[in-house]
Structure 1
Amino acid sequence: MTTVGFLYPGRSAVDDFPRMEILLDAVRLVVYRTDVDEDSYGVDALVRTGAPERLAAGVEELQRSGVEAVVWASAGGSFLYGWEGAHEQTATLARAVGVPASSTSLGFAHAVRELGADRVAVASTYPEHITALLLDFLRAAGVGVAAADSAGLGSAAEAAAWGPDRVREFAVAADRPEADAVLLPDTALHTAGHEVELEEALGKPVLTGNQVTVREGLRLAGRRAWSPRLGRLFARREAPPAPVATWGEGRAWAHSGKRGHRER
């Protein structure tokens, strides 16, 4: 049984994790909910959710649970630290817990590479100025961005209130023919078990916040799990591509430079 730990801010779509645990075989997903003092998609509030003292609060419980890896399950609370800052954030977490650590944002960089996608369309729930910072992060990761739509929501509670139909409509509207995949980064969206439906509607891979977060944790733990309900990221594959090196995985991170990409 592979045990992976997650630090999740608040409770918006935390119920996605037990759903994914059911859909995966012999995997235990342990979630610790971190405090959120302000449910806001503002820069200051999102940065505070990823502060070291917030993440450290769940370390002892995760250690007791015997986790083999830990992921900070927040997109906004990680990409707003920037590419290098996000690595520093998870390196600090890894030292505290004593196991490899990563975050949702870094998980997206690995997942895009694993799918072999050169350019993506981004369906961002965040306001436009926050979406712009997300795109900066993706570009720093070497991810080509074909287009991005911003829903302009103000909080995780608003995102959590969206049903599957609204999520699908938003993903379809954000897609572009030149995109190889569509990203829905917000971990406050309920998406677990709906990935296949989204991919059928779009005709291409879809990466969602909580799906990517779990995949990142399993990658760190060295577990190659699969599920027919969680989209192409969890499809059975032979010899997946090597991941981008990440701080906190027992080796220093070395950035080899951005991959070339074209933008509209």
Structure 2
Amino acid sequence: MEHKAGLRERKKNATWELLRKTALDLFEESGFEDVSVAQIAAAAEVSKATVFNYFPTKEDLVIGGMKHHTGDAARIVRERPKGTTPHEALCGHYLHLLEHGAPQVGLTDNPVFLRVQRLLVATPSLLIKAMDYRRQAAVLLAEALIEEGNAPLTSRLVASQLLHTQHLLVEVNVRKLLAGEPLEEIRAAARAAAEHAFGLLEHGIGDLMRRGTEPPPPDTSYTHDGCRVEYHHHAESEVEAAAEQVLAEPVEDMLQTLANPDRR
């Protein structure tokens, strides 16, 4: 029984790898948006249902792994030692991942990881999905903090700031990787960047970047409340022009257009 279970598991893993590799090949060749799940299934010689059994959405074929990490921050904070802040726990964990070159912090030159990152950067719909996974992570972290009795607003602010800081740090690492910078150089700079970023969170930004010179003249294309000066004027002019065009149209033509919208 154990032998059969092992064979089944290996077969499942092999199918998973085949589907993902096939999908990445097609996405790189034709673009994520222009490849259907049916095409992926045909190229892998499996049914469309089989693809969905392994990857519930097309996006999962590229960034489905992110889904499994949305609860990481909440778990780390829940398990932190007594007397430790969420900031200390997540900063320490991030630095630990940097030391081990974990994919979660963008410090790996694994070819599949790099392929995924290139697709992610080039595909708006994948970026939106990735942003949603990050949003879910922040929600779960905030819920963990609220469960401890912390104020909801403070919990959400802390969760958002901590995870957004981490995301920006990872983004810098990935961009350097994709630009071809040596991994060891990125790793060295990544630790200094992390200590700086988490240090700003710890000590605050309220007194940073205080202006030492006079500001430039106000932008006259905006009103005091932030609206463009001519925005409303343009909008009203367009409405007036459209109304005049309708009123100038013969009544019979208007009636025929209303009766048959496909006429035009």
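Which of 1, 2 yields 2.3 for distance in nm of label points 7 Å out along Cα→Cβ at positions 127 and 191, as computed?
It must be structure 1, since only it matches.
From 1, 2, which structure was distance in nm of label points 7 Å out along Cα→Cβ at positions 135 and 183 = 3.4 calculated on?
Value 3.4 for distance in nm of label points 7 Å out along Cα→Cβ at positions 135 and 183 corresponds to 2 out of 1, 2.
Which structure, out of 1, 2, was log10 I(q)/I(0) by the Debye sum over Cα atoms at q = 0.07 Å⁻¹ derived from, given a value of -0.46?
2
Given structures 1, 2, which gives the highest value for relative contact order in percent (Cα under 8 Å, 6 or more apart)?
Ranking 1, 2 on relative contact order in percent (Cα under 8 Å, 6 or more apart), first place is 1.
Among the shown structures 1, 2, from which was the value -23000 of helix-only ellipticity at 222 nm (-39500 (n - 2.57) for each DSSP H run of 4 or more, over all residues; to 500) calculated?
Computing helix-only ellipticity at 222 nm (-39500 (n - 2.57) for each DSSP H run of 4 or more, over all residues; to 500) on every structure in 1, 2 gives -23000 only for 2.
From 1, 2, which structure was Cα Rg over 2.2 N^0.38 Å, for residues 7-102 alone = 1.06 calculated on?
Going through each structure in turn, the value belongs to 1.
Identify the structure, out of 1, 2, from whose coordinates FRET efficiency 1/(1 + (r/R0)^6) of positions 95 and 215 (r between Cβ atoms, R0 = 41 Å, to 0.05) was calculated to give 0.95.
The correct label is 1.
Of the structures labelled 1, 2, one was used to calculate distance in nm of label points 7 Å out along Cα→Cβ at positions 39 and 159, giving 3.8. Name it.
Value 3.8 for distance in nm of label points 7 Å out along Cα→Cβ at positions 39 and 159 corresponds to 2 out of 1, 2.
FYI, it's all coordinate maths here, none of it is from the lab. From a predicted model like this one, the values you see are computed outputs, not experimental measurements. Cβ atoms are built from the backbone, for glycine too; each structure is taken alone.
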